Structure I
Amino acid sequence: MLRWDETIFKNEEVFDPDFLPDVLMHREQQLNQLIANIMPALRGSSPVHTLCLGPPATGKTSTVRYILSQLDHSVESVYIRCPALGTPYKIMSRVFEVVCRHQSPQTGLAYTKLFEKIMERLDRPLILVFDDINFISVDVVNELLYLFLKAPEEYGVKLGIIGTATDIKFPLALSPEVGAIFHYSTIHYPLYGYEEMKDILRWRVVTGFVDDAFSDEAFERVVELTSDSGDLRFGIYLLRAAGLNAERRGSIKVEFQDVEAVYSGGAKVFLAKSISALNSDEREVLKIVYLLDEEVAAGDLYRFFQKEVGMSYQRFYEILNKLERLRLVDFIFDKKGRGRTRYVYKRYDSDVVLEALREF
């Protein structure tokens, strides 16, 4: 049994959401592409504009942050977490504070004035990272991108933009004016496979827990639940939560029962983050999916919504695609009759999702 002053954790920091490992497993190709795109900046030239596209929890943010951590002082870099800022002034203030080395005025100054001061102060190549760029208004994105993309021509600066997005169709939302000058390289981030998830979670166990503190049965269950959810962050959360549950029991080993004890609560926490990105129509579609049987044909689902709320075909399938991108549902094609039918499958237990939806 564990004494009150003992712990089974060796380094609990590795389970923090913002922890950046020394080695990023199974993202070597993406890292190499990023390095190649940023390399010109190290030679005093403009880096290559880059869009990192892929579902949530596929390593986009981690690879970009890892590359930024390796840069020397010959390059200026600004990391912008778009959902946390959102407005042109807040985003420009963040850039101003990094480049100009002091806090921006809180009021009374247009963000375009901040931009001018940034450009006047800039004395080295600049890399701007817009993380989760598709989570802010398209108008804001177009406004800011146009401003920064024209800067090399107007101010003679060296500047590169890196954007990460979970929506692979994000570039289609850019205005013609931005599209005409935003020449970017695309880096794709596929979902991690079962064995890849297992490798990454195993590294966290070995690094974060004392030796033999996590039973094989408990670890396999975490990998299984992580694979089902499609979200590696969920698995990392489960590892830590199960460890804390074992400590509450006074146990020196994490067992299967600890994983089961924290699963529902953990799933609800992660679902709440995804559901918060949905509007009322999108939450209603998700609710109906989880109220129906194990599988439902997308066409049947559409006919139901068309009858109930008059939703258009295009809007309905936009919603389904968003739910799939957020890893809330799965699509599976099956041949029935003459053609192929798309079926919508649940990724989580219905009770867990419906309970999470009740809080919105």
Structure II
Amino acid sequence: MKKEVLILGLVSFFTDMASAMITTTFPLFLVYVLKNGVDKLGIVIGIATFVSYFFRVLFGIISDKYAIRKPLAVSGYIISAVSKPLFYFAASWWHIAAFRSLDRFAKALRSAPKDALLSAYGKEKGKIFGLHKMLDVAGEMSGALIVFLMFYFYSASEVTFRNIFLLTAVPGVMAVVFSFFIKDVKVKKEYKFDIKKDISFIKKLIISNIMLLFVVSESFFIVKAKENIDYLYIPLFMVLLNFTQSIFSYPFGILIEKLKEKFYYLLAVFHIIAVMMLYYNFLIAAFIFEGLFLVGFFNFFRILISKNAYNTATVYGIFYFTVAVFGGIGGIITGYIWKNFGFEYAALFSVAGIILSLIIWRIYAKADN
């Protein structure tokens, strides 16, 4: 189990190193270098999120129906490596939206097959997904550190931003090289695609993900932090966010195994605290709790699906699709509220909405039982 997970973890490490170099910089580049408002950032987040997760349903179904795992995953890593350096040529928010969407399409292509591979590597789901996510976010942390060093030595000029985009080619190539060593798995002979077997579970996933309509994206965290601190220190907050995810990923995987669906309540608490800390400019606490929410959220649902889904890749794809719809719409709404009414109303929308989503989820859970 460990060898297979480690190899796939290394692929994710380098891929997410490059991704973090983009994630840490593109909101600042769009708002402060290209001189666009946070409403445009919200649109970019919405479009890219939708592209990222919408296609995961399609590729999840293809992966299950035609028993394809590794080829889809490797193709996704190749497209991802090619797409990120294109940010170097961006001259408008439309370019940012297009390049970000291409990168997210690549993620859509590989995500469900990759999670299906991980699910097939062993029975200790919490440990497998916890270890993989730990390497994943360690890569993100490394990418944010690279951005910090670039800002430190070369200042946060437009040239530096563009050079960072170009440098993403290096970890991208490393990820592609390691991806060819991923161990493929065969779908069990007795398996036959049948979506009806997952209908009840899919309904529960959709209800659970209503919360994402009200989640404040980490891109908004970056822009809010910039209101109070210099460019130079922004990447360090992303390092903190990713470091938090890295050290809590494995223990959260084990905790999720014990708490099961009760862990969902913790997710709501983490994000509410994160938004409140951001509102009061307690930035360190805000990024720590956002890190706890992010790693907890994806570990929770990846483990839940691995344990309960029949059509594994398909359900992963549907899960990511619901993340796309709710997260994309939520990003656009948050950007609009912030731009037109101020961040305090965006924060209020988030906190009140998450509490409402908890109530809806609780009512559904009782009715389902």
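Before moving on, here are some points about what is shown:
- Structures I, II were shown, and percent of Cα pairs over 30 Å apart at 48 was computed from I.
- Looking across I, II, the calculation of P(r) over Cα pairs in 5 Å bins from 0, in percent, for residues 98-169 alone that yields 3, 13, 23, 24, 21, 12, 4, 0 traces back to I.
- Structure (I, II) behind the derived value 57, 39, 22 of Cα extents along the principal axes in Å, for residues 130-225 alone: II
- Identity of the structure behind 24.2 (criterion: mean count of other Cβ atoms within 10 Å over residues 42-49, calculated), options I, II: II
- Structure with the greatest value (metric relative contact order in percent (Cα under 8 Å, 6 or more apart), set I, II): II
- Which of I, II yields -27000 [helix-only ellipticity at 222 nm (-39500 (n - 2.57) for each DSSP H run of 4 or more, over all residues; to 500), calculated]: II
- Comparison across structures I, II (criterion: FRET efficiency 1/(1 + (r/R0)^6) of positions 34 and 242 (r between Cβ atoms, R0 = 35 Å, to 0.05)) gives the highest value for II.
- Structure responsible for 18.1, with mean count of other Cβ atoms within 10 Å over residues 138-145 calculated and labels I, II on offer: I
Every read-out reported here was derived from the displayed coordinates using simple, explicitly stated rules and does not represent laboratory data. Source: prediction; values computed, not measured. Cβ atoms are built from the backbone, for glycine too; each structure is taken alone.
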